[in-house]
Structure 1
Amino acid sequence: MPQPSLLVLAAGIGSRYGGLKQIDPIGPGGETIIDYSVFDALRAGFGKLIFVIRRDIERPFREFIGSRFENRIEVHYVFQELDKLPSGFAAPPIRQKPWGTGHALLMGAEVVREPFGVINADDFYGRHSFEMLGRHLSSGNPDYAMVGFVLRNTLSEFGSVARGVCRTSPDGFLEGVTETTRIERDGQAAKYTDAAGQAHPLTGDEVVSLNLWGFTPSIFDSLRREMLSFLQQHGRDDKAEFFIPTVVNTLVASGEARLRVLPTPDSWFGVTYREDRPRFIQSVRELIQRGDYPERLWG
């Protein structure tokens, strides 16, 4: 089996954070979140990096991020642009938002030929999460995979978050993902608020998706088909987005694909809000002291 690749979704604008958080240093040696993800991926056996970025951030991204890895691993860049659509479709003139994670994932079809993982650039997933995904992708198992986190381990202290709340079968396969927004802590549990302003309780033990996926290249044909369907229905909407879980739900419900849920003990760290950053930095320091990471990742 070839070494798996890692597709890094780094085209997000990060409006709530207030800056280009993909290149914001959080480690003692100036490391970014992506540095820690790549470090974990390398020791988990991944052999190629594909960054999905926007053209307008290409220069700073290559200079501050990509250049760190180009002498350690094969690196490619692909671009998520509003006008990068199937023939016959065009972005609405007033649209500014990217088309979503499903569209970003489809950009990887240009260079991916082997089993691959998918991550967000601005989420810290943890060493064990990459190890589990790497083992699955290197095993030759044709099933797709998703690393599942415990909800309470993924919440911010400074505001609500969006998570894909999962339903799983007794034998550990995904039955569906419900994109749930405005989730926040509620004591030792959690709650979310719906569009009508009604609060709903959550236990905090729910399995959630944080866009840490494992696929084979067969996913790209499904993505193209579902993207066409999405554009036919929502192509004139300047805010509609095409998400990975939407495609996964369709494939799982139809029986076209199976997706193994890999439960992780790791806690998520992220910088959804600017106020998350000090806690994130302290958490990384604690992992270094515990021996999970060296003081300087790249020596």
Structure 2
Amino acid sequence: MPGKARTVQDRRRNVHMPLVTTKEMLKKAQAERYAVGAFNANNLEYVQAIIEAAEEEKAPVILQASQGAIKYAGLKMVVAMVKAAAEEASVPVALHLDHGTDYKQNVKCLAAGFTSLMFDGSSLPFEENVAITKKIVEMAHAAGIPVEAELGKVATAGHVTEEEIKALMTDPEEAKRFVEETEVDSLAVAVGSVHKMTTQAAKLDVERIARIRELTGVPLVLHGASGVTDEGYKMGIAAGICKINIATELNKAFTRGIREALQKNPDEIDPRRIAGVGRDYMKEAVKAKMRLFGCSGKA
């Protein structure tokens, strides 16, 4: 099929799509009842796997950089890699700051070229969370960049009980007040998911999600999503979740591929042949999530 191959190559050569913001991306997801996958990118292989998966699924995609990724790869390197990949892509790509720790970090990421910011003030008292989030929103909106904030506290896997997880969940009435006072664009909510879970055992409070969606009107974000069941995802999206963060599952896929490559060829010394297998495993994991979230074909 040489004609078809040339068509694809020509399309890729002629497409120049810079990074987009998450604002319209999430509004469309909210209106059409699907969720956009937001995947943490830690190095070159992650960026390649995520973008290739989005291309093949024809899905909009959000690449996220956490504090750990920025420390590992460097802020300029993260932005350069994602920008280069986005410019070659034919699908919408956004670069999002995941769990921004303070005002200065958000300013640095805005200046560096991020097209979506986040301030995680979930560990702060309500009023302090509101004050800092509002300041970041004012700064970001002046540049046309949307902001995600977090209210409630998503627990981390370990010695945490169901009662503790429930106690940390987002209060719908507080969420309403928070969104009104900050004018934030999207809200990460604690509704039963748990960070760094390696098994799918988290139970989402779907009624809480629906109530928060009803009271706030903004797209809702699910953090700590790797431990959620497939059915849980579908119910959460139907209730109002529009962005779903995935990190742990990509790490698992990448390291599984590397282990299997080394087991198969223990004398291999070319790291590309090893990391490339991990990249392929990640790509399949991303594609599976996109299909599950309903964003395949929505680019």
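Bear in mind these aren't lab numbers, they're just calculated from the coordinates by the rules spelled out. In this text, all values refer to a predicted model and were calculated from it rather than measured experimentally. Cβ atoms are built from the backbone, for glycine too; each structure is taken alone.
Side notes on the structure shown:
- Structure (1, 2) behind the derived value 15.7 of mean projected area of the Cα convex hull in nm²: 1
- Comparison of 1, 2 by distance in nm of label points 7 Å out along Cα→Cβ at positions 108 and 252 - largest value held by: 2
- For helix-only ellipticity at 222 nm (-39500 (n - 2.57) for each DSSP H run of 4 or more, over all residues; to 500) computed as -8000, the structure of 1, 2 it came from: 1
- Highest-scoring entry among 1, 2, by mean count of other Cβ atoms within 10 Å over residues 180-187, is 2.
- Relative contact order in percent (Cα under 8 Å, 6 or more apart) derived as 22 - corresponding label from 1, 2: 2
- Value 27, 22, 11, calculated as semi-axes √(5λ) of the Cα gyration tensor in Å, for residues 132-243 alone, assigned to which of 1, 2: 1
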